[in-house]
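S.K.: Multiple structures are listed underneath, in structure tokens.
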Structure P
């Protein structure tokens, strides 16, 4: 039986497991299941270089599963439980145990895991998991293996199996912008996975000390904003990556839509906020509370977005 689970710092504050002030309230309980140490070799992740209290730039302290279950009973603000998984033996079974032990909270579950077998995918579905995510992370096909430590086809193959079991729209993936891809490659990856029935979410690369990419730079806000718009137009407006125009180096120069459409996207602001499973707001996962913001936990200023969109 699993004795403890790691809880994101913001979620621990929300549950009252830690004392302190949060810049924005978390609407999802974020858990990380890591028992035997991650065997993955992602160049951007501190988990790949030994046990670490951090995932990206965030601390995830450990708490007993019973503590988390008790704290959940008194929470009225959470809308979802997200179980994120290390790449280790029997991780799907460990995630299933966490789902089973916290099911009495009555909240929907999402699980994010490394590529799984068909049997493991079916087991998580039977356990009551609503959405299963297998992160692609890197949109640079040529550099994929050096960044992720596995073949892209392995990840995409697992995602295809998840779609068969969970269905279109109940299968997710993550794309981290800033891992060597061009804007065109990011848009094409977003387009490709969405056509498969997979809902993509965006993160901005964050260098973490002690990782292979600790000295790499973050993506520019302009590049990230353009990819956010591309995602919105692909997922919500039925457009394709081939509808956009690009410079020779792969920068998006035109979105292939009327100016009025783009103005409306900027005015609404939603494409620039955290996009994930229903109820997910992931406050300050990519950034400090002081900014700059890649994924906003609140509705952004349209004028600022317009300035950032075509910058750098």
Structure Q
């Protein structure tokens, strides 16, 4: 399936977006000031998930008449803190960020709030920080959906590992949902969690070590598609693709193509990054318009496997 076809399929399954409820900005006559400047400190621009999210943020900001200043940390927490300092010095009207470190970013958020700058988070939450609203996929639900599918794939018993990224709040939520379901099945054991940090090359390397240490492994959960595809590369290089099954998270076109082809990657939780980007900018506009906002605004997730993809393409 081509990327546009996949997007159409995912859109048909998509999303329930919750409404908002905690204090907004003082309302001005005529709504939001169209000259507002938003600073966006994003985790990365290398992942297709973030590329889609950022593109959608750009489009919606242009539609609303906002100026969007984008910076990319590329997984470097020090760089992201510097970017936050720059936005604060520039006195932007709002900041939205996807943290590289969910705990380490809190002082920078506190500084922005002290200077009167509202801060929003998207995709990844910031622990212990006073943000106006957090916009994210329902990661707990996605992790639970994947665990339920993996239980079916394993027939209720087996040994599995997680290629993790433990410093990121959204990953913590999805692994918590996953582990909570697996815990209900005593014949399935999580034997190891290794840090792939959401990056394909590192995930491949740590999976190679994982396979050496656990020759009887039956399954792997990659916390995003780069993690899952990196782990898959290691599994295939070891000739274990008929023994080990994998599940991933994001629903990128490459992962969907891999699942459709019948490889060892069997299922993916699907996020809708373009909807996240759109809702993020709309939430900031709501704040500028003086609307009441909640602390969280969730976007629904789905699940894809070979059967659903083939059926969607008319080949099932």
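Each value in this text was obtained by applying a stated rule to the coordinates, not by laboratory testing. Treat the numbers as computed from the prediction; the structure is a model and nothing was measured. Cβ atoms are built from the backbone, for glycine too; each structure is taken alone.
S.K.: Comparing relative contact order in percent (Cα under 8 Å, 6 or more apart) across P, Q, which structure shows the greatest value?
M.R.: Result for relative contact order in percent (Cα under 8 Å, 6 or more apart) over P, Q: largest is Q.
S.K.: A further question follows. Please state which of the structures P, Q yields 1.4 when distance in nm of label points 7 Å out along Cα→Cβ at positions 65 and 105 is computed from it.
M.R.: P
S.K.: Work out which structure the value 4.0 belongs to, where distance in nm of label points 7 Å out along Cα→Cβ at positions 41 and 169 was derived from one of P, Q.
M.R.: So the calculation was done on P.
S.K.: Moving to a separate point now. Using Kirkwood radius over Cα pairs in Å, for residues 185-256 alone as the calculated read-out, with 12.1 as its value, let me know the right label among P, Q.
M.R.: Only structure Q yields this read-out.
S.K.: When helix-only ellipticity at 222 nm (-39500 (n - 2.57) for each DSSP H run of 4 or more, over all residues; to 500) is computed for each of P, Q, which one produces -14000?
M.R.: Considering all the candidates, the number was obtained from Q.
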